[in-house]
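Nothing in this text is a laboratory measurement; each read-out follows from the coordinates by a stated rule. Since the structure is predicted, the reported quantities are computational estimates derived from the model, not experimental observations. Cβ atoms are built from the backbone, for glycine too; each structure is taken alone.
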Structure P
Amino acid sequence: MKLQANKDSKADKWELAINEAREELIGVFTDSSMSEEGRVGGGWHVEGLAGSKEGMGKLATVWDREVVGMRGRIQMVPEDHQILLLSDS
């Protein structure tokens, strides 16, 4: 599926394109951050399956956590389903 938005599209066009895609695909969302103490953690949600928050400690970067979250969540989705992977990194 090709989203009907590009790098020059405004936020509302991206929102519409993502919502249209989610009608056909399973949405997989990840978000990670670093605390003031330097600990990295992240959350995830797979539509229709589950959601959680997980920590990775002080040696990981926010990007490390995003990638681990993406990989793990993709593995949760049955192989015969297509996904829309959404990450802010």
Structure Q
Amino acid sequence: MLVIALGKAATGMVTSLEMQAGKRFEGIIATSVDPGPQLPGFRYFHGGHPTPNDDSVRAAAAMLKSLFALDSSWRGDLPAEWRRFFDCGEAD
């Protein structure tokens, strides 16, 4: 199951999720602070704050690529203006 967590508390949120639901997740953690020990199955990005840095851009690209790789049937539930964003093509 894909998990994407952002912000200073991202690692703590994923750790708490795994404590409640088990260690069955993978995904992306993007944070502007030192995340501490890294969780298996997650890609980490050390983004800039308040100004984005190169890792911020890499994190956004990785998130989009992960979302585009999912079954697209969920996109029908999005508002029309959001669907246009996801219909623009695959992120590199």
Structure R
Amino acid sequence: MKLTIYNTLTRKKEAFIPLHAPNAGMYVCGPTVYGDPHLGHARPAITFDLLLSIRRQAKENRDWATSDRIRKELESFGFKVKDTKEGVEWSL
């Protein structure tokens, strides 16, 4: 599965290529007491939820390679992912 992202600089969708493959890093904006709340504060949670949704869809489609790859990526960031009969459990 090829990952594409929207590059706001070029205004095009481009293939995601990590700078330090096979690892990918991400900078996220954290909440601050000096400014008003904004969408950037929710970005990490939304990104994580999106990855879990893509992984669930891959499992439903029996795409085990994609499911395992997403699990390994999440675990490389320190998340613990556990599949149960009721769904997916995760922790940091």
*If we compute distance in nm of label points 7 Å out along Cα→Cβ at positions 19 and 43 for structures P, Q, R, which one ends up with the highest value?*
Q
*asked:* Ranked on relative contact order in percent (Cα under 8 Å, 6 or more apart), which label among P, Q, R comes first with the largest value?
replied: P
